[in-house]
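These notes open a run of structures that come right after.
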Structure 1
């Protein structure tokens, strides 16, 4: 499988064709400066004034005009139809951090597929920026210094269990599952620690992005 030639330590922003503002893209590129478009995300990036460094996908969504504007050697066509364009990107990017923009806000099926990819091995360190949320897969252990009252939503993408401290409603002893108990709209009482087994998404307010990135980076050392 072809991997993109990205220098060690560089973060990567992956842009999809969903809702994304110029501010979203600028925020992502500040910390993940390499821009990869998932197929039709190339049109979204160009509309926001930024040409993607790479395009990956089955190329059924990118416009002819966008392809004409991009160097052919920077467009990686993956013809198989067993995975989404987002997954095609994730499996070809080796980076310490991937920020995903443009994967929420328009088509719900695309959003659900992207969220599922975030908890599917091989796990990449992926953080999704949505209009009001920052979303990521919870690692086995996580510490988040949050202000009291901060919304902390936990959503299981399969059977999951865990323990917590610093949450108004602790998760200890709860069996989570998509069709059963979920943990949305919990609140921090201060420093939050989580130990989780199973696929669990964490959703926090957008202004917690810096806190999330620091917490995930600390786990890499």
Structure 2
């Protein structure tokens, strides 16, 4: 699969007038797979770039770091995360992972443990954590798909992190919004991905206000 990563960590937006800002400035680290690495399109068209633009307007002074890589698994991300947290020291950590584990039939217990470890790493670094839930196609069997879905809820309950149950809600079941592989959203769906994520992320950002 195409490997891509976007890092915007050096960008500090110039508009910092409190009168023009409705949200406190924050640094957001996103660690994910191809869904967040803009697979099949330019990085500028992906939902993370749209998030950067929204934060530029709504929370001047914010920074977005996209450490997502197409094809990433929970194990690979868990190995990379300590260095990313140390380097960027984010206020908020978004975890968008698990799809590649599920599509490869990896043991769900291992996936849950990797996700929980990453949430706990983020919390130990004082970051607020938002876990973005995923689902896999039903042809993997009713039990596997159900337990895959429920695994995110179990991680959220064990750690107390915020959970978005399914990032692709309203998108994955609409063929016109998906690329030919049936797995990755099209360019036209990227704004919908942002709208799915934004309410939960906005609530976390508001909670960072002194």
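Quick one: relative contact order in percent (Cα under 8 Å, 6 or more apart) came out at 22 when computed from one of 1, 2, so which one is it? Only one of 1, 2 returns 22 for relative contact order in percent (Cα under 8 Å, 6 or more apart), namely 2.
Structures 1, 2 were shown, and FRET efficiency 1/(1 + (r/R0)^6) of positions 76 and 172 (r between Cβ atoms, R0 = 25 Å, to 0.05) at 0.60 was computed from 2. Sorting 1, 2 by mean count of other Cβ atoms within 10 Å over residues 92-99 from high to low puts 2 first, with the largest value. Between structures 1, 2, the calculation of distance in nm of label points 7 Å out along Cα→Cβ at positions 44 and 100 yields its largest number for 2. Tell me which structure, out of 1, 2, gives 0.10 once FRET efficiency 1/(1 + (r/R0)^6) of positions 60 and 188 (r between Cβ atoms, R0 = 30 Å, to 0.05) is calculated. The correct label is 1. Work out the source of -13000 here, i.e. which of 1, 2 gives that when helix-only ellipticity at 222 nm (-39500 (n - 2.57) for each DSSP H run of 4 or more, over all residues; to 500) is computed. So the calculation was done on 2. A value of 21.6 was derived for mean count of other Cβ atoms within 10 Å over residues 68-75; which structure in 1, 2 was it taken from? Corresponding structure: 2.
Only the coordinates and a few stated rules stand behind these numbers; no lab work does. Note that the coordinates shown come from a computational prediction; the quantities given were computed from them, not determined experimentally. Cβ atoms are built from the backbone, for glycine too; each structure is taken alone.
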